[in-house]
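Quick note: the coordinates plus some simple rules give every number you see, no bench work behind them. Computed from a predicted model, the values in this text were never measured in an experiment. Cβ atoms are built from the backbone, for glycine too; each structure is taken alone.
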Structure 1
């Protein structure tokens, strides 16, 4: 994740909220966070009042409360520990949205007032006139783009809002007062819009207050750590130090979602052998919730092709709930869409937070992740640990299928929703043959998710080294994954919506 002034504001708010929650003074001191902006600080908006209005929006999101709610009341609501699952995970910060201009085509100063007037001649609505330079009549223009294509100087350019441009699924649009609106019938909570908006007007809701409340109440909360945590908290920070720091927060246990990935591999391999090609021509992965939502919302004819095996997060949650009686589960990973998936699986997942939120929690509570820690030994395989890498899911599945005698499985892979969209469209049109499709919403896989802290290249190198040092395939020796798969049901018959 790129560090910008927007991420700085978001993290400062999360740290302050974590600190006040830990010290039992959140409602009394919630307004103190507005001192991030003071009379003596540089301006990024028109006035201090506008900047503080935007900060209040960020506080409301950080508390998992509605936009516009009084922040003292929002803080009081948050510390009850309840999470209103009717609220969307991704939302528009109305005070932050700059209502970017939406006229699609602009004539720049590069216009030479040429003699041919190709832009004017090619306009089907005669919306262009020539004075000192070409001028577009907005009342007549239908934004067909012929003027931009015909200009020999490239003087007419196409403009779109950064959030709209970043969304591969056309879920963003301009609404009343030109503020951005999210179409939740199309949105899959991938988080691309959040990173694209230069004003930070799109953000995710956070559960950190509710998590800290559960920890302070000494509830048995099990942390489920995604394998992409390698390298997220610093190049020299070891897995053992991360696990130790999480336990210092009060988590009863720390278990690996990579074990859940091993469980998913075992179950999905059996499902694949049972269904393809006898029942369905191909099967898709179910690990990435944004990809699964993408298929359901934009390619509904392929919904039956989605694997019914639970994702690694949900598999791990089922395993944890059975292993630790009465436990609450908290997934920690790089993904925003996992918060939506958790809403669909309340029986196995109670909380979700990103690495960014965990780091802010460490800093707010005062836990040093660099403190010495005892050695740590993974209980997962290299196959499960490698799920966040490119083709990680299909590599694990392929290895297990080959071990059972199934060879030459025709597999395809796409990372990034635009690439997924293109390949699924090829399948729809009969231009692409396959038996298994692994789709990841994030470019470069989970190591480049919107909730990460480290550069994806660094995280990839560190995770790859960790993968190579672990046992490579699921086998009877990996007792935790195998035993869990044999004991519990990891098939989702009907996902709760």
Structure 2
């Protein structure tokens, strides 16, 4: 049942992500033609700023969701209602907190936008982004519950429909009005509407959630959640500072237009990341269910299976991005939007390193190891900010991304696996680290081979870019297949693929 639900969620998620990718590129193309690259930079920058504001959530959602896995598995409706009542109260408070914090940043905009006068009414635009971020907390906790029950395919369907209507509306208004304010207003409205519709659906699907007489959470359990939240506060702040400051550094030290140029590449990257997140993100609830019920040997084996799958998917995609991003941007919107090869190479390395954290991060979260190593994210964030700012002065855009990958490799890449193996799996992590290095060396060699072979294919049109992608996909998959086909983990994955139809049917 666990595998069936995961695969159902993955398939609907992939269909949704494909649709979102297509509509995203169509909307972006119209956006560039009607509003130009400067507003792309504004969009990328403020998205990062508002992601940082989400630190107000302080990991409360993660701690409560972790607490939900067991009562969901046991169908303890009373406990679920108690936790969801607490969740709702917290998120209503967060709505106001984000509004207050967001508007408190307004006076500091000139310090994070080097060329602030390049965009008219920049403060009004920022205020709309703040409102959008705050409204995202209303009713969204119900989406989290549906995901925790391994029914994420429902969320995927709602997101597809919402994205369809939003994209059509935004494209039409861009042509009619060429107005960024109208564009943003639609984004805010559809976001609120989608969350509200999911809220209504959850009441019908899980009518016990409407219980207005939920019992207060016992003091012992409340203190346990509070303890986890306390650890996640530091973790959340550090993680956000690591993942969401690149655009701010670029804007402050290089310029808002450069953020716009980078955002086109980033759109390609997040489109691929969205597909992979759909595949692996839908496994999180199943991992939580696994870690709440199964034995240590099974946990360890499944960790290795997921780690191999992560390497395979993220490795192949990182090489394809390295080969194809620049040619695609060239034939899509023109040579004036291109970034240098070193910038693209470091972006792809970051993409891979971040992706390879999936197994250890999700095992750490679903095992409840919140209080272990809680200072690590802060150390990682400090390294990222200091090194990125220093190297931005020397290497420009390349330096910003080098700082991020240095921060990840010196902290996240080894510490989370160490915690999972020591406290969760209760095994030595030595084998994991040796395997991690071997996988990286294989990937580098494969990337060099793909670069050499595809260098003979010219960047003429979308079909030659597609040919490069196909050649790269075949070579990289072939190499990884040859290296791993004898392993137990690969045979397990092959068995899942072979029995896919029967798993879905039954």
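Figure out for me which of the structures 1, 2 the number 15.4 belongs to, where mean count of other Cβ atoms within 10 Å over residues 148-155 was derived from the coordinates. Here the read-out was taken from 1. When volume of the Cα convex hull per residue in Å³, for residues 196-403 alone is computed for each of 1, 2, the one that comes out at 146 is 1.
For FRET efficiency 1/(1 + (r/R0)^6) of positions 180 and 380 (r between Cβ atoms, R0 = 35 Å, to 0.05), the highest value in the series 1, 2 is held by structure 2.
Taking distance in nm of label points 7 Å out along Cα→Cβ at positions 204 and 428 from the coordinates of each of 1, 2, which one would give 5.7? Comparing all candidates, it corresponds to 2.
A value of 0.65 was derived for FRET efficiency 1/(1 + (r/R0)^6) of positions 100 and 140 (r between Cβ atoms, R0 = 25 Å, to 0.05); which structure in 1, 2 was it taken from? Structure 1 accounts for this read-out. With relative contact order in percent (Cα under 8 Å, 6 or more apart) derived from the coordinates and found to be 21, which of 1, 2 does the value describe? Here the read-out was taken from 2.
Tell me which of 1, 2 gives 4.6 when you compute distance in nm of label points 7 Å out along Cα→Cβ at positions 36 and 484. The read-out comes from structure 2.
Upon calculation of helix-only ellipticity at 222 nm (-39500 (n - 2.57) for each DSSP H run of 4 or more, over all residues; to 500) from the atomic coordinates, which of the structures 1, 2 produces -27500? The read-out was computed on structure 2. Source structure of the calculated read-out (P(r) over Cα pairs in 10 Å bins from 0, in percent, 4, 18, 27, 24, 15, 8, 4, 0, 0) within 1, 2: 1.
Ranked by FRET efficiency 1/(1 + (r/R0)^6) of positions 300 and 396 (r between Cβ atoms, R0 = 41 Å, to 0.05), structures 1, 2 are topped by 1, which has the highest value.
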